[in-house]
Structure P
Amino acid sequence: MLIWLPEEDADLFDPAVVEIKRRISPSNVRKVEEQLVRFMQHSGVRCGFLLTEEEPPKKTALSPFVFWLSIADFVALTTDRRLGQYIRNLRNHAAHGAP
């Protein structure tokens, strides 16, 4: 599914791809991320979200623009219009070790 959230961060979320995985086994995390990254590369989409009902798995280092979130957190962040700031903080922390 593609979403457009230009009021959050047009460069990053206009559009972004969202894939929902109810449950994901740790052995499949990398495979799922690889599939999403391939889609993003072919479509030109810059940002991807992998959503799960459970606690999101730890992210692999495939792309700094793929984010695992719980469905509940994603809904709350988008409803409160905090998704852009939250993702910028995650990227900064990953890139620079900054809070």
Structure Q
Amino acid sequence: MTYKDSFQDRIGNAAAAREKALAGLRAKPPVDPKVVAERIERKAHRDARDAEKAQAKKAARDAAAAAKAAVAPPPSEEERKAARDAKYAARRARK
């Protein structure tokens, strides 16, 4: 394209470029059905593996939550009082 190109020349060049691009797309060979089947199979394997990983992760998370819930409950008032008294008795025994 030069400065002296007319508007019609630029439109013609653009149309020619468009046709060339479309011809390149049309000339693209069709996808082989075997390749498509392999891609679908690989995607199915990948999805199954991802689902298995997600299930294992969920099971681990549930196990961790169950372990956290199984932690001993806080001591009762009587247990705290007995521990405090034992601590004071040990202090007196040291003196």
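No lab work stands behind these numbers, since they all come straight from the coordinates. Small disclaimer: the values here were computed from a predicted structure and weren't measured. Cβ atoms are built from the backbone, for glycine too; each structure is taken alone.
Once FRET efficiency 1/(1 + (r/R0)^6) of positions 56 and 80 (r between Cβ atoms, R0 = 41 Å, to 0.05) is calculated for all of P, Q, which comes out largest? Write down the numbers at each step before the final one.
On the way: P: 1.00; Q: 0.50.
Looking at the calculated values, the largest one is P.
Once FRET efficiency 1/(1 + (r/R0)^6) of positions 48 and 72 (r between Cβ atoms, R0 = 41 Å, to 0.05) is calculated for every structure in P, Q, which label goes with the largest value? The partial results should precede the final answer.
Details: P: 1.00; Q: 0.50.
Once FRET efficiency 1/(1 + (r/R0)^6) of positions 48 and 72 (r between Cβ atoms, R0 = 41 Å, to 0.05) is worked out for each structure, P has the highest.
Which structure, out of P, Q, was FRET efficiency 1/(1 + (r/R0)^6) of positions 16 and 64 (r between Cβ atoms, R0 = 41 Å, to 0.05) derived from, given a value of 0.05?
Working: P: 1.00; Q: 0.05.
Considering all the candidates, the number was obtained from Q.
Thinking of P, Q, which structure, once helix-only ellipticity at 222 nm (-39500 (n - 2.57) for each DSSP H run of 4 or more, over all residues; to 500) is computed, gives back -14500?
Of the structures listed, the value fits P.
Which one of P, Q has distance in nm of label points 7 Å out along Cα→Cβ at positions 8 and 40, as calculated from the coordinates, equal to 1.3? Don't jump to the answer; show the numbers that get you there.
Values: P: 1.3; Q: 5.3.
Clearly, the read-out refers to P.
Here log10 I(q)/I(0) by the Debye sum over Cα atoms at q = 0.14, 0.19 Å⁻¹ has been calculated and equals -0.49, -0.95, so which of P, Q was it run on? Before the final figure, lay out the partial values.
Working: P: -0.49, -0.95; Q: -0.86, -1.02.
Of the structures listed, the value fits P.
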